[in-house]
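Participant: In the part that follows, the structures are each spelled out as structure tokens.
Read-outs: derived from the displayed coordinates by stated rules, not from any lab. Please read these numbers as outputs of a predicted model, since none were measured by experiment. Cβ atoms are built from the backbone, for glycine too; each structure is taken alone.
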Structure I
Amino acid sequence: MRIALALLLAAAPSAAATMPQLEMPSLADSLRTLKAEEQRIVDETVQLIQKKEHTLAFLALSRLVKSNPKNSSLRVLRSYAALQLANLAGALEDARIAEGSGAPSAYRCWFLAQVAFLAGNAKMCRREVAHLEADSTYGSQAVKLRQNLETGKR
């Protein structure tokens, strides 16, 4: 997990109408609950994602999710891999489950809003954006995402 925590795949949250970015520090708490071997697999999976080997990453994450179905960070990671594979339905399902798991998290809410936008689920996107508009980290981006949703921009 040291590698996964050290890696930040994006320095800042993504722009409103672009592909969601992974923010590893936001995923750290949930990843700490994994067993040592599972943490090693997460490290390797993050490296696979960086190398754009999303199919292998998705498969590894699927095995981890099977043994840790309520781990929100694993769900976000698998959602991200699914997006890279153009599996919008799978990405949305994992992002939805992740957002509803564990302690509330603005990042997971933001991630779900973006995935819902990309998947064309306007109702879900609006709901998540409403949760975020006053958030100090994601609020301005949530407003932009809502504007893009209302104007039909992708």
Structure II
Amino acid sequence: MTWTDPVLSQLNTLQNTPSLMPALQRAARGDCQHLTIEDKAQHRWDLARPDGSCALPVIHENANDLVYVAGVRIAKRIANAVQVSDFQTLIGGGVTPQQAHLIEAHELMWEVLDALVQQGIVQQPAVLKEGSTDPAKLLLLLVVTVQEH
């Protein structure tokens, strides 16, 4: 999965919109009723569904969020596998162990994603293939994560 230039440009426009942070803070609290923002290119982003619920996933980084807990469990297994592998020798070229692990993790990320797509567990959002800049379609790419302190 990759960004097309038009998608990346539209997401960058959204990212630089001053009203984005307050909107995301509301979404993090589960308050999405009538939540819309307009980006600097005058595109309207409806962050609420008609029933008032959030139109984008909100993941809380704590033990009560099942998506977060599952993600941590999977990430730990992958991290452990990366740490025990001798990819520094395989990669060669004078890379440090840290660089080798970074390269391995980056490549592994794409392999895991491809396997998930091939097994039908996740789908590549069509917007990444077609390059649409329609906010309703790009909304499928957004996730709010809330860091718990």
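Participant: If semi-axes √(5λ) of the Cα gyration tensor in Å computes to 25, 15, 14, which of I, II did it come from?
Facilitator: Source structure: I.
Participant: With mean count of other Cβ atoms within 10 Å over residues 96-103 as the yardstick, tell me which of I, II scores highest.
Facilitator: Numbers: I: 18.8; II: 14.0.
The structure with the largest value is I.
Participant: With FRET efficiency 1/(1 + (r/R0)^6) of positions 80 and 128 (r between Cβ atoms, R0 = 35 Å, to 0.05) coming out at 1.00, pick the structure among I, II it was computed from. Don't jump to the answer; show the numbers that get you there.
Facilitator: On the way: I: 1.00; II: 0.70.
The correct label is I.
Participant: If Cα extents along the principal axes in Å, for residues 48-103 alone comes out at 56, 21, 12 when worked out from the coordinates, which of I, II was used?
Facilitator: On the way: I: 31, 21, 16; II: 56, 21, 12.
Source structure: II.
Participant: Hey, relative contact order in percent (Cα under 8 Å, 6 or more apart) derived from one of I, II reads 32; which structure?
Facilitator: It traces back to II.
Participant: Out of I, II, which has the highest value for distance in nm of label points 7 Å out along Cα→Cβ at positions 40 and 136? Write down the numbers at each step before the final one.
Facilitator: Working: I: 4.0; II: 2.6.
Largest calculated value belongs to I.
Participant: Moving on to the next point. Given that helix-only ellipticity at 222 nm (-39500 (n - 2.57) for each DSSP H run of 4 or more, over all residues; to 500), derived from a single structure, equals -21000, which label among I, II identifies that structure? Walk me through the numbers on the way to the answer.
Facilitator: Details: I: -21000; II: -15000.
Answer by label: I.
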